[in-house]
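Nothing in this text is a laboratory measurement; each read-out follows from the coordinates by a stated rule. What you see is a predicted model; the values in this text were computed from it and never measured. Cβ atoms are built from the backbone, for glycine too; each structure is taken alone.
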Structure 1
Amino acid sequence: MEEQKKQILNEDLRPLLFKFSLPSVIGMVIVALYNFVDTIFVGKGVGADAIAGLTIVLPILIFIIAVGLLTGIGTASIVSRSLGKGDKEKALIAAGNSFIINTILNIIFIAVFYFFMDEILQFIGASPDVLPYSSDYLSIMLFGFIFFSLSINSNNLIRAEGKPRASMYAMIIGAVLNIILDPIFIFVLKMGVRGAAIATVISQISSLVYIIIYFRSSASMYHFKREVFRPNKAIMREILVIGFPSFLMEIIGSILFLVFIKVVRIYGGDTYIAITGIGIRIIDLVFMPILGISHGFAPIVGFNYGARSYGRVKGILKEGLIWTTAIAFVGFIVMVAFPQVLISIFSDDPELIKNGIIPLRLIAGFAPLWSIPILGGTFFQAIGKPVPAIIINLSRELLIFIPAVIVLPMFFGLLGVWISWPFTDFFSFLITGPFLLREIRIINRAIKLEEAAV
């Protein structure tokens with residue numbers, strides 16, 4: 001652990017960012033690929049209505065992800081800063097308490113989804129044609145939600161202790177297993193969307209099993225003893241306060257997607273809900289590398305900020321912005337230039353392919369700006385300043401996107417639904433920029449004070 005701490009506090013920033021981010025990027029891309037492949041198998045093996053059915057379930061999946069991020073990111077920030085200060089005991093107590101919070105919340109939410117499943121799916125926008133696919137998929141997925149959420153929580157803890165490679169392995173195991181099992185359950189056993197769900201649940205359990213084995217190994221510093229699982233109100237509160245921006249971002253994202261599906265249903269119907277699902281899977285292949293870099297970026301920022309090494313904090317912020325923006329730009333080029341090719345991967349339906357070209361191009365309109373709010377929010381959480389992160393996340397999802405997706409279609413019809421994406425990206429960038437510039441000025445003053453003290 002001490003050697004890891006020395007590397008984070010002293011190693012050259014670009015190689016350090018690559019070292020910490022590459023495993024997470026690989027893992028996240030593989031996760032995106034298995035969602036991508038999952039949708040391909042469902043589209044080719046069952047049909048466009050099945051893709052729409054899985055798309056209806058996405059707001060619920062986002063909600064479960066939110067619970068994992070609430071405890072995972074909140075705890076990871078505490079762990080990184082505590083280890084940067086040499087306080088291992090607080091790091092372990094925070095980790096133990098994160099499992100308590102995560103488990104309790106999951107039990108509550110899974111029960112709600114189970115008892116009100118059809119009502120929730122119909123409220124989201126499932127038509128009579130799509131509802132059977134949505135309910136078949138969700139009824140199986142419910143059994144895996146707690147494993148999925150605990151894996152998200154645990155992967156953040158692993159990255160916070162400076163072991164991104166172990167986190168990568170956990171994600172790869174689940175993703176590869178899912179890719180192998182999908183065609184078996186869908187095509188060989190002819191289980192349709194239920195088969196896709198079973199494959200996913202088995203994969204989620206396998207990831208968590210690997211994580212448990214890792215925690216019990218000598219490679220991890222999380223050698224949990226009974227006392228770290230005793231509820232600590234102060235630490236629980238700190239976990240929830242710091243993790244709340246990410247939780248809020250995902251919850252608002254869930255609400256946003258729910259509203260988006262409802263509007264798409266009004267102006268376009270099931271075909272365009274399927275197009276939305278395909279678009280999300282394609283976008284994930286761009287977002288996941290950006291998120292992977294932000295995951296590797298966060299513990300470096302947290303360690304150095306905790307150690308008051310402000311010059312390195314500024315440097316790693318610059319490196320993170322450069323590389324995530326470059327990835328977003330590549331995604332923009334591919335999505336704008338080859339939308340027909342991308343959509344045809346998921347479906348052979350000529351109408352679906354034709355109708356999906358304009359939406360995909362519009363969604364990617366300001367893709368080069370995608371990385372700024374993501375990395376900005378991660379940065380403020382990593383340094384223990386949740387308020388700017390909350391404002392960045394709230395403004396993007398709640399104050400810009402939802403009003404845009406409701407109002408713009410009133411003037412432009414279905415086209416307005418897709419215009420709301422680049423509209424949101426542009427104004428989110430304008431809001432995030434001043435917060436980052438203000439924090440950079442604060443860091444610059446701290447650097448000058450350090451230099452003057454020397």
Structure 2
Amino acid sequence: MTLSSKKSILKGAVRIPPSKSYTHRALIAASLSDGNSKLDNLLLSSDTLATVDACIAFGSQIKITGNSANVSGSSSIKLPQNIINANNSGTTIRIMTALSSLCPDGYVVLTGDESLRNRPMEPLLDALNQLGVMCWSTRLNGTPPIIVKGGGLNGGSVEIPGNISSQFITAILIASTKSKKDVKLAVTGMLVSRPYIDSTIRILDLFGCNVISNNDQFIIPSNQSFTPTNFTVPGDFSSASFIMAAAAITNGTVKIEGLDFNMPQADMRMIDILLELGVGVEINKLEGSVTINGVDSLGSGDFNLSDSPDLLPAVATLASKTSGEISIHGVRHARFKETDRISALANEFKKAGIIVVESDDGLRLSPPSNLKPFKADSHLDHRIFMALSVLGLVSDSKCIISGNETISVSYPSFISDIQSLGGSFEVIN
């Protein structure tokens with residue numbers, strides 16, 4: 001299906017969906033706990049439901065009611081009776097690959113959709129090999145499908161590059177809590193997306209597990225026990241970034257509710273970016289809300305998003321209303337997401353008349369004199385789709401964007417939320 005988007009001014013309030021990354025982590029931690037955990041305000045999307053299915057395959061009992069779940073977990077992982085299909089979820093396949101090593105014996109096969117089967121896994125496989133795990137890519141090219149031999153994680157010292165995906169590190173941190181010996185993890189090279197690792201450590205701590213962190217060095221004590229915990233998932237700043245951007249460039253006023261400023265989230269950075277560009281931002285930490293007051297013209301800026309690569313699409317949309325250039329860099333790892341987001345954004349934004357210069361690790365974007373109506377391809381990437389849809393909100397004529405179905409990955413109510421704020425979105429079958 002496709003979506004038409006055209007000029008609008010957004011006004012009103014919206015409750016942002018729960019965090020995808022915290023939903024994944026909470027489900028997994030609860031599943032590794034001996035006993036019952038209650039998880040509230042879960043994001044139930046195609047990605048997180050892949051994690052639910054994987055946790056059940058490993059022996060957990062999960063009952064979902066509304067957007068809550070009762071999880072009866074176990075510290076002993078069972079060998080799945082079938083393959084683990086992570087669909088489009090990189091978080092799922094990477095964490096479950098590491099957890100597969102904890103099966104007592106046998107082999108676990110993990111795969112996903114066409115997009116996921118082209119995403120890198122080799123750094124994680126190499127790290128697991130260093131910890132005594134037999135695992136490999138069936139195509140011997142470092143991408144899924146993956147086969148992992150059970151038998152446990154020996155522990156010891158391991159190195160893993162930090163410049164491709166923090167999900168590799170998250171996977172090792174979680175699995176190492178069940179290792180036979182302590183694990184000393186050293187991240188080599190530049191460590192990107194650090195706040196996502198902080199989110200993992202926070203969840204492990206809440207569920208009773210300890211990680212000793214010193215910059216890019218981590219010590220994970222062996223044979224730890226997860227404690228059943230009741231946890232409420234915070235609102236998702238990643239999803240909120242698109243609503244913030246839409247309010248900013250349409251000169252709108254939108255209150256975003258359901259946020260938690262106390263839990264680490266990489267994309268909280270969006271607030272600072274908007275402030276730097278001259279957007280009015282009102283923060284109410286006690287209430288858990290942010291109000292965005294758009295302006296006629298935004299300033300220019302230079303942003304290193306190495307810790308917040310998922311902000312790349314939302315920040316790029318701001319170039320439609322800036323007085324000068326926006327430079328985004330430090331996001332080479334965005335090339336390894338659902339699609340190569342740097343190239344996809346460059347190609348699609350040019351269709352709208354935005355001046356785009358692509359570099360290895362980012363984009364430079366300058367505003368057009370007048371945004372052209374465009375017909376754009378989402379590249380089957382939920383964040384590219386949302387960015388293009390937001391961009392269309394400043395076009396005098398209808399813009400057509402393919403890929404409505406992709407929002408099921410992270411923000412199923414995106415279209416209806418924008419419509420509730422007065423956005424001119426129309427679904428075309």
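With distance in nm of label points 7 Å out along Cα→Cβ at positions 178 and 202 derived from the coordinates and found to be 1.5, which of 1, 2 does the value describe?
Comparing all candidates, it corresponds to 1.
Taking mean projected area of the Cα convex hull in nm², for residues 194-257 alone as the quantity of interest, name the structure among 1, 2 where it is greatest.
Structure 1 comes out on top.
Suppose you compute distance in nm of label points 7 Å out along Cα→Cβ at positions 42 and 162 for every structure in 1, 2: which one lands on 4.1? Kindly include the intermediate steps, with their values, before the conclusion.
Working: 1: 4.1; 2: 3.2.
Working through the options, I get structure 1.
For structures 1, 2, calculate distance in nm of label points 7 Å out along Cα→Cβ at positions 170 and 266 and state which one comes out highest.
1
Using relative contact order in percent (Cα under 8 Å, 6 or more apart) for the comparison, can you identify which of 1, 2 gives the largest number?
1
For which of the structures 1, 2 does the calculation of helix-only ellipticity at 222 nm (-39500 (n - 2.57) for each DSSP H run of 4 or more, over all residues; to 500) return -8500?
2
Using distance in nm of label points 7 Å out along Cα→Cβ at positions 346 and 370 for the comparison, can you identify which of 1, 2 gives the largest number? Numbers along the way, then the final one.
Numbers: 1: 1.3; 2: 2.9.
Structure 2 gives the largest value of distance in nm of label points 7 Å out along Cα→Cβ at positions 346 and 370 among 1, 2.
Using mean count of other Cβ atoms within 10 Å over residues 146-153, single out the structure from 1, 2 with the greatest value.
Largest calculated value belongs to 1.
Figure out for me which of the structures 1, 2 the number 0.90 belongs to, where FRET efficiency 1/(1 + (r/R0)^6) of positions 82 and 386 (r between Cβ atoms, R0 = 25 Å, to 0.05) was derived from the coordinates.
Clearly, the read-out refers to 1.
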